[in-house]
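Next come the structures, one after another.
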Structure I
Amino acid sequence: MNRQVIVDTGILVALQNRNDHYHEWAVRKLAHITPPLLTCEAVISETCFLLRDYRKRDVLFQWLDKGAIIMAFQLADHVKAIQSLMSKYADIPMSFADACLVRMAECQVRSQLFTMDNDFKLYRKHGHEPLALIFPDA
């Protein structure tokens, strides 16, 4: 059984930005992932903000339209859990998008988070389980 892959903002930006330090790594890793990638609206919002070039945003929307990336999260179903995560990790601090991704990982039992954000090494599913990560080597 394949693991579902949850993707964060940094990866979506790196995939679109050839000048990003992690671009080549992200492209190589993506080649070994079976679509669709899972994400949430908070990640898409952050990514659109960071991809200021409309052509890069257009590619992101094409991926969404073709189902290569799907929204696999409804905030209304997870408000208390998101609030709890953001409170627990307030000292980091945890962003709203990161809280949504951690909650997605809790709900998608066999998932991996495709990220280069070190904070995900600190976050825990259900308060104690490390997240399974697709993460760059040091």
Structure II
Amino acid sequence: MKRLNWYVLLGAALLGLSVIAYLVQIAIFRRNADTFFYLLQDLAFVPIQVLIVTLILNSLLARREKQAMLKKMEMAIGAFFTEVGTALLGSLAQFDGQDAAMTQAITSNDWSAQGFERAGKYVRQHRDGSILT
């Protein structure tokens, strides 16, 4: 309800300023016919201006909403793979049976730059690594 009152107040204030501006124009130039002509001319372009502003704002808001949604989705995917990824890699590495050091490197929770490089080195050196390179 407060938001509606704020909009009504703003609309009334802007309408009042517009009326005052037209009254000042009539008082200064004393050309009522021209003032009303230009008033109607300005009113004729209001729908076009509203359309243009609406389209621009809508596209900007849609782009911003899409970026926010992608960021949230990336966070959810990252959280999933953080929780499930290490255990899944450990389970799958048991079927390989070729290199216990590689299994240890890819299932450790040390994903610093050195840990990541170490895991990458083991994966690159894997005997059947032609698929991975």
Structure III
Amino acid sequence: MSASVPLPATDVAHEAPFWEGLREGELRMQHCSACGRWQFPPLLGCGGCGRPVAWLRVSGRGTIWSLTEIHPPVLPAFAPLAPYLVALAELDESPVLRMVGNVLPAQGGAINTLRLSDVSIGMKVTAAIEPLGEGVFWPRWRLVPG
């Protein structure tokens, strides 16, 4: 993106498998084998039953659940990119498994290519894991054609 974009902290111990997965090009989420619950953001244990959770690779496929177009004023690092779309995508693995990310027309595309009139709630997306900077990666949502 840009050298001045603020990056998330990636040194929280119980989140390490999430960040490692992104660096390896895959999306991993916590899953509880005891009660079947998927969860994000990461917790120390299952938010449903309290038992230990495992990190499992997920498909990265989902549906736009919520959507907004960001306009200035924004943080200075994001000003050259605005306006841009941000979506909350519901992953196919579970209706409670949702993640925020920019919406792209294609992997590697600029986050400010699409407008709100181009995208709607219910559209299918897939994760495009891309660098934010300094070895930090994050999924953005690429529209699935058709």
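What follows draws every value from the coordinates through simple rules; no lab data is involved. In this text the structure is predicted, and so the values were computed from the model without any measurement. Cβ atoms are built from the backbone, for glycine too; each structure is taken alone.
A few remarks follow.
- Structures I, II, III were shown, and Cα Rg over 2.2 N^0.38 Å at 1.00 was computed from I.
- Given 11 for relative contact order in percent (Cα under 8 Å, 6 or more apart), calculated: source structure among I, II, III: II
- Read-out distance in nm of label points 7 Å out along Cα→Cβ at positions 13 and 93, computed value 6.4, structure in I, II, III: II
- With helix-only ellipticity at 222 nm (-39500 (n - 2.57) for each DSSP H run of 4 or more, over all residues; to 500) derived as -1500, matching label from I, II, III: III
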